[in-house]
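Take a look at these structures.
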Structure 1
Amino acid sequence: MSNPSQMKTGKDGAVDHHGEALPTLSKSSADLKYEELLNLPTPKFRGKYPGSSFFMRFGYFCLNRTKEVQFRNLIVSGKEKIPSEGGTLCTAWHTNGVMDPLLVILTHPKKAIVGARHDLVLRPILGWWARKFAVQPVIRKAELIRGGCSEEAAAYLNGRSLRTLAEGISTGYASALFPEGTSHNEAHLLRIRTGPMRTIIAAAALSDIKSRPRPVLQPIGLHFRVRHHWRTDCWVEYSDSITIPENAVSNELKEELESGGWKEPDFESVRALRDNLEGKLAPLTPNAPNWSTNRAWHLLGHLRNRAIGKTPNDWREEVLAARKERDKLLIEGDDLLMEKASSAAEILYKNNLDGRDLTISGDLRKANPLVGIARTPIFFLSLLTLPIFIISCGVQTILGYKLGNKTDEGLDARTTFQFMVAMFVSLLIWPLTALGIIFSIPIISPETTSYLPSLAYNGYLGWGLTILFGTIIIIVILWLIAWLNILMWDYLQDSLKAIRRRRLSRDPQGEEVVMLTTSIIQEIKS
């Protein structure tokens, strides 16, 4: 189903050994610092965390807080399908840059060790955190074919990384690898590579050596309403795990791994496992030839629900409804129904609307004034705190917008930059803002100094504790103000959608949408 001509290809026209176009290299990924990668320390795999216990705990806390800001609604399902014993190698399609592994790391019940593109671990700030999280560098075919290093050097480094990942998985940690080998913009799964299969088979061999439960391969569906939008909806879908066949682990593989080396698993076993994974993973994607077809399926899902007097309750139900339409149409086929749905979905899409903007009968929804009245207090509180929000979050907002829109990484990396800026810049600015407020209080309001500890009686410890707790309190206040303005942003987007619905309802295209959707509902009912 892959269409290489639609992928973002490099100007050099480089292709892999299958003749498929290789993705464009960013400036960062093209700069392959092999010696630095070779000198990276390997994790010891002791305790709950595969990397630094302190920094991973703190990092998980910060990542979870930023994740809550990134998504308006985040749904996670199927975690009960993850075996309680043994490690897990999670795999998914890859359309949203660093957001994809982050969602696996933050939703999986076990702590994770991750393999990532080589340049991630060497970036100035992000790389330092990646090393604390024990992220393992991987050289992709895209860098290798373009002469980033020799094939032997890449094989050695990748073998070491895969061995380290296998060690971690066999110890009981989770991990995530994305078999397509690149983040992309397609509406379907690209041809998958063998890295995850080789890693999980090696992990199974190491588990046998250590007399531990064998790990499993865990397919995951990552579903974003609009993956490059901030405050979008997301559903993380854990599917049924795949066990590693007994015959995939040879005695030769065990012997080589037990001696501390690396050996490639048997290719036939790797290929069989790859085909199994591809069959399980493809249905967890839109699996559509293009995004316009997927939008038509989603609209049909909405309209089929409306035909029985229902509406999907959340993004997960919308995806499942679209999946049913996809599977139904692939078996039965209905060109006329799809033609109507495609036309209506395209008009809605061009007006930044979708199936949620329709009534039970298929008309365009009207705004509910009671909702606006209920949100008025939030609106006024947001306006009152807006100056503080600009001081504490203005830099993050501007920087995230500029970096996300100007990166050479592509549209699929947009939210990666926004997420990282929101987290790392806030970690720098908020403490400085808090300290600035604390030390400016005696200047702005001298009478408040009587409430502050005196060096004569409390010493430097009292002052230090005052500054510490004052900083924490102010940061919490800044966080609450940020959330208040984020809610206001959500409500503003809802209001803009209502305006767009009203504008479209007065346009001939709006009449066309209503004619098409009501016709589809009647056809479904009949």
Structure 2
Amino acid sequence: MKRKEREIKIIYVYVLLVFAGFLAIPIIQLLLQSFRGDGAVGLSNYVEIISERGFLQALGNSVVVSLSAAVIATVLAFFLAYTIHYTNVNKKFKKLIRLLAVLPMLLPTITYGFAIIYSFGKQGLLTRLFGRQLFEIYGFWGLLFGYVIYTLPISFLLIFNTMGFIDKKFMVVSRVMGDKPFATFMQTVIRPLLGTLAASMVQCFFLSFTDYGIPASVGGKYEVVATVLYNEMLGSVPDFGRGAVVAMMMLIPSIISITLLHYLEKYNVRYNKISDVEIKKNYARDGVCSVVSVLILAVMLSIFAVIFVVPLVEEWPYRTNFTMEHVEAVLEDGSLFGVYKNSLFVAVCTSLLGLVTTYGAALATARSQLGQKWKGVIESIALITNTIPGMVIGIAFMLVFSGTSLQNTFLLIIVCNVVHFFSTPYLMMKNTLSKLNLSWETTAALMGDSWAKTIFRIVTPNMIPTILEVFSYYFVNAMVTVSAVIFIAGARTMVITTKIKELQYYTKFNEVFVLSLLILVTNLIVKGVLGFVINRKSKKAKKEKK
């Protein structure tokens, strides 16, 4: 039955207008700005930037440290995911790995750098425990450590999810055929994961290459592209033409990422059925994986211990008596607590607007009779937003909306977050909608119900767990993001992450850690409450099916 679908066409137009006005036009404006210089239009800015040894050095530094972090993060993430899926270690320990592996995602990356300084610096917490400084925190090693911690959770989620769809019965077949353990491991675990492992490295490289938060605190004299871009746009003498060129250069990894991810799709192995196979007992394997997992998590989380120590002592590291003065001072300071309230407001509004936008886009692609070309436009938008750096979006917004009524407004920050983080929530919505019965709308239409009524009364109740997951995803990312909002937040609309950057300039690290704790506690509460509701809904749905 052919449906008119007027509502879905309105939703589709809304989605296109949002991304035309807040993604396409700003990026085009940024491109045009990169060709303007000294009152003329041309390639002078590009020639000037590329011929500078400083920029080429920063580009090389970014590539080296980002590639190193991508390889290390993927290897460590593989160990954690393997321990959960392919060993017989305690189930509670496996749950603990899943929880702790993604914990750094609840903090802004700019906090990672300060945590590294206060953990591994000359007077750092871990330096004092070990009796010596383990490595030079400013420059390559500090960046590498920060990038690995930053990208490890993302890599873990990618590998962990794919491992769950690998059919383990082929391990049994391989052993029956007399293959050696190493050959079995390579053919039944590594081979099906090749595409995901490569995609993990691409994603980790891209995230490290485009991150600004970590270099802002531990970059030192080891310049990377992100710091060059920030200095060009918000330095003592801003140069928008040169900054636009650097921003466009940062899009090169985006184009490479899209190309590689398309190419890597053919390496993904899909099974018709996932068999429930009991893992073979191997105490040596389980012991090694357990020890390695504990070490990875201990090292990763140890640097965040300082967040709970420094703000709760009088003056680190000289007077270490317990005190709540720093926490109370932040809570009583109207300007500091005000940015926390701003962040909460932005996060909630981002989650609500993001829900409407992603749900509408997913309905257009998964539950409509629109042509494949029209659906392909939204798929392309999702791919682009997944790989475009936050700094580039922020700078594009700054160039386009400066001098307009949207400048320095909460609405601009909220829309920026919705556009920046669109890809993953959209895919979550689309995948769930695709699994629901596709005949519901047709059946309801035959019974005289409108499309909107069917969506609200039948489809949406079955989407509640995914809706809550999308809300949680947008909320957490809106609370921790810094790279985009740093260019568009004003004095009145400042959020926690931009305030932390300002506090860094005045070396007010107690306030930095208290605000970081507020972000962490808030995100943990939101994730915990929504996770509890999602689990209850999922259990109820399973009981109803039985």
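Read-outs throughout are calculated quantities, based only on the coordinates presented, and are distinct from any laboratory measurement. This one's a predicted model, so the numbers in the text were calculated from it and none came from an experiment. Cβ atoms are built from the backbone, for glycine too; each structure is taken alone.
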*asked:* Taking distance in nm of label points 7 Å out along Cα→Cβ at positions 53 and 125 as the criterion, which structure among 1, 2 has the greatest value?
replied: 2
_On volume of the Cα convex hull per residue in Å³, for residues 461-516 alone, which of the structures labelled 1, 2 is highest?_
2
*asked:* If distance in nm of label points 7 Å out along Cα→Cβ at positions 477 and 501 is calculated from each of 1, 2, which structure is the one that comes out at 1.9?
replied: 2
*For structures 1, 2, which has the highest computed value of distance in nm of label points 7 Å out along Cα→Cβ at positions 37 and 173?*
2
_One of 1, 2 was used to compute helix-only ellipticity at 222 nm (-39500 (n - 2.57) for each DSSP H run of 4 or more, over all residues; to 500), and the result was -22500. Which label is that?_
2
_Identity of the structure behind 23 (criterion: percent of Cα pairs over 45 Å apart, calculated), options 1, 2_ = 1
*Which of the displayed structures (1, 2) returns the greatest value of distance in nm of label points 7 Å out along Cα→Cβ at positions 85 and 381 on calculation?*
1
*Given that relative contact order in percent (Cα under 8 Å, 6 or more apart), derived from a single structure, equals 22, which label among 1, 2 identifies that structure?*
2
*One of 1, 2 was used to calculate Rg/Rh (Cα atoms, Kirkwood Rh), for residues 205-492 alone, giving 1.03; which?*
2
